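A.B. asks: Heads up, there are several structures right after this.
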Structure P
Amino acid sequence: MSDKPKLLEQVRNSLRQRNYSYSTEKTYLSWIKRFIIFHEKRHPKEMGEKEIEEYLTHLAVDRKVSPKTQGQALNAILYLYKNILKRDIEEIRALRPRETKRLPTVLSQQEVSNLLSFIRGENKLMAKLLYGSGLRVSECLNLRIKDVDFERSEILVRDSKGNKDRLTMLPQSIIDPLEEHLIGIRVLHTQDQKNNVAGVYLPYALAQKYTNVGKEWGWQWVFPSRKLSKDPRSGIIRRHHRSGSGLRKSVKAAAKKAGIHKQVTPHALRHSFATHLLENNYDIRTVQELLGHKSVKTTMIYTHVLNKGPSAVLSPLDAPHITKED
C-alpha cells in the first residue's frame, strides 16, 4: 500500500512549503474539490483543457460568478496541474477570463471624516490606519507590535501582497491613541503569560528555531482577538489576531449613518488614501511605494478618480473664458 499522500493533502503540503496564507490554502482546496466534484469525482490527471473549460463555462453561465471569481478558480486549478500533476499548462492559461476594469470607490476627505466619526473603539483605530497609512485590511490585521516605529513615525508592512516588505507612514494624529491601545494589549499579553497560553503564530518555522519568541512582546498582534482559538494548522490553542468581519460591519454601518450612498468597504479607505495624496500633488511613484504596487500602472488608476474628470482632464465647459449661466 502506497504511503503517498492523497491529492488534496499533496496540494495542502505544497502550499505550506511555499508559505501561502491559510486563507489562500482554504480557497485553493475548495475550488479544486468543486472542480473534481463537478466532473463526478474523476481524477484531475485524467482530465485536461476540455474539462477545465467546461467547469469555467459552468461558473460563468450557470453560476453567473464574476470574472474575478472565475480567475480565482482557475488559479487554483492551474496550481494543481503545474505543481502537483506536473502538466504543461500553457493552453490552460489561455482560458483565463478577461476581467472587467472597474474604477475603485473613493470617498472625499469630508466623507472620510464623516465616516470615521461614526466608528468606535478598535474599529476606529483600524479604519484610521487603513486611511492614514494606506494599509490593506489583511496588513492591518497582521500588524505586529515590533513593526510599529513610533519614533520614526513608520510602519513596516511585512509579507504584503507578492511577499514583499514595505515602509509606510504612521500618522502623527494616531500615535497617542495607538499607544494607549497598546497599554490595554500589554495587560492582555501579561494575563496570557500567567495562564501559560502558547505564543502567537510565527512565520517560516521560527517557532521551531526560537522556542519562546512567540511569547515576546514585540511579536504580539497589534489587534489581537479577545478569544483564544485553535490554530487550524497545528491544533495549538493560542491567541490569533482579530478577523476582519467586525471592521467590515462597522464601516458599512457607519457609511449608512453618515448618509454616504456609495458602496463603502474598508478597502475604500486605502483607495481614498492614494487618491488624496495625488490630489495633494505627491509624486505618483511615491504613492506607488507607499501602496506596495509592483507597477506604477496599477497606481495610475487613481488618476482616473481624481475630482477633475476622467484622467484629470478639465472639461471645456469649465474653461475660464466660458460664460457661466444660471
Structure Q
Amino acid sequence: MRIARMIALCTVLIPALALAAAVSRIDISPKTQREDLFPRQPVAFAEGVTALADIEYSNLIGYRPLLLDLYLPRAGATHPLVIWIHGGGWSRGDSRGNGAITDFPAALAGLAARGYVVAAINYRLSGEAKFPAQIQDVNAAIAYLKTNAARYGIDPSHVLLWGGSAGGHLAALAALTCDTADYAPEPDTGRLSRKDAGAAKTSAISTCVQGAVIWYGVSELGKFHSDNFTSLMGCDCPEKMAMASPVNRVTTRAPTMLLIHGTADSEVPVEQSHALEARLKANGVSVQSLYIPDVDHGLIGKTPRATRDATLAALDATFVFIDQVMAPPGRARAGAASR
C-alpha cells in the first residue's frame, strides 16, 4: 500500500517538477513587455532576394498593428527604396496583390533583384478609419523605413512610391503633400504604456520622395460617381474631397511621375490621369505617361492575351522608369521586366 502511494506521489511530482524547470527558463521583464518578438524567418526568392514578412511599421491605439513586407536584394551597398501601395477602393485589398498578376510577391522580388529595397504596405481601410488615416499610414511607412534605413540597407535619399487605383491616389497624394502637417503620421503609441503614450510625438523625419508611379489612379475625388468616395471620407463633402485630390495639390516642387492608365477604364476614367498629367506639365514637373488602348480597370483586356500584354507593358514601363529615376550614378541599369 505504501509503495502504491509513493508511485502515485511520484506521478504527480515529476510532471510538476518538469513544468517548474520549464517555467524557470522563461525570462521575465521588470515591467510590462509590449514588443512583438515572434520569430520571423526570411523567405528566399530568385536571384538572391530575401523577403521579411509582416514587419510592424506602426501601432496605433484602437487599431490592428500596421504591417509591411520587405524585399531585400543581395547584401552590399545601400539601395534605393520603392514602396508599393495597394488598391481596392480604399476598402479592401492588401499588400500582396495587384491586378491580374498571378504572383505579385514574385514580381516585387523581381524588382528588388534589380537593386532596390521594395516595401509593400498595408494601411487602415475605410471601414476601419476615415480619411486622412490612409495617407497618414503611408507617411508613417515612409518615416519608419527612412528611420530604419541603416537596418535594412536603404538609401533614404532615393525613395519612390508606386500604387494602383486607390493606392495610386495615395501614392500621388503622398508625393505631392510631403511634410504636410494635416497628413503627418499619428504617434506610434500602441506598444507604449499609457504614460509614455501620452507623451509621444509624431515623427519629425521628412516624408518627401523623389518619384511616383501611378497605375490607373484617382486624381479628382468626386469628379465621377463612386460610393467609395463617401465611404473613404465618411461624408459627402466636396471641399474635403477637393483637398484630398492630387490634381489640386500639384506645385512646382512635385517629384517626377509616371502615369499608366487603360483608355477603356470603366471604374476610374482615363481622364483622371489626363487631368493630373496636364496639371503636372502646367507646373513644369517632369511627367511620363502610358495610355494603353482598349483595356479596362486593372489593365484587364477583352482577351487573356490582351490582359497579359497590357500588364507586361505596364510593368516594363514601370521598371524602366524606376531605373531612370532611382538608379544611383554609376550603377548599371537592368533590362526591362521579363516577359
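Derivation of every value follows stated rules applied to the coordinates shown; laboratory data play no part. Keep in mind it's a predicted model, so treat the numbers as computed, not measured. Cβ atoms are built from the backbone, for glycine too; each structure is taken alone.
A.B. asks: One of P, Q was used to compute FRET efficiency 1/(1 + (r/R0)^6) of positions 54 and 214 (r between Cβ atoms, R0 = 25 Å, to 0.05), and the result was 0.40. Which label is that?
C.D. replies: Of the options listed, only Q reproduces it.
A.B. asks: Here's something else I'd like to know. Supply the structure label, taken from P, Q, corresponding to log10 I(q)/I(0) by the Debye sum over Cα atoms at q = 0.10, 0.13, 0.15 Å⁻¹ with the calculated value -0.76, -1.17, -1.36.
C.D. replies: P
A.B. asks: A value of -13500 was computed for helix-only ellipticity at 222 nm (-39500 (n - 2.57) for each DSSP H run of 4 or more, over all residues; to 500); which of P, Q is the source structure?
C.D. replies: Structure P accounts for this read-out.
A.B. asks: Sticking with this one: Could you tell me which structure in P, Q was used to calculate distance in nm of label points 7 Å out along Cα→Cβ at positions 150 and 246 as 2.2? Each step should come with its number before you reach the end.
C.D. replies: Working: P: 2.2; Q: 3.4.
Only structure P yields this read-out.
A.B. asks: I have 0.60 for FRET efficiency 1/(1 + (r/R0)^6) of positions 238 and 286 (r between Cβ atoms, R0 = 41 Å, to 0.05), calculated from one of the structures P, Q. Which structure is it? Mind showing how you got there, number by number?
C.D. replies: Numbers: P: 0.60; Q: 0.85.
Going label by label, the one that fits is P.
A.B. asks: Comparing distance in nm of label points 7 Å out along Cα→Cβ at positions 30 and 302 across P, Q, which structure shows the greatest value?
C.D. replies: That would be structure Q.
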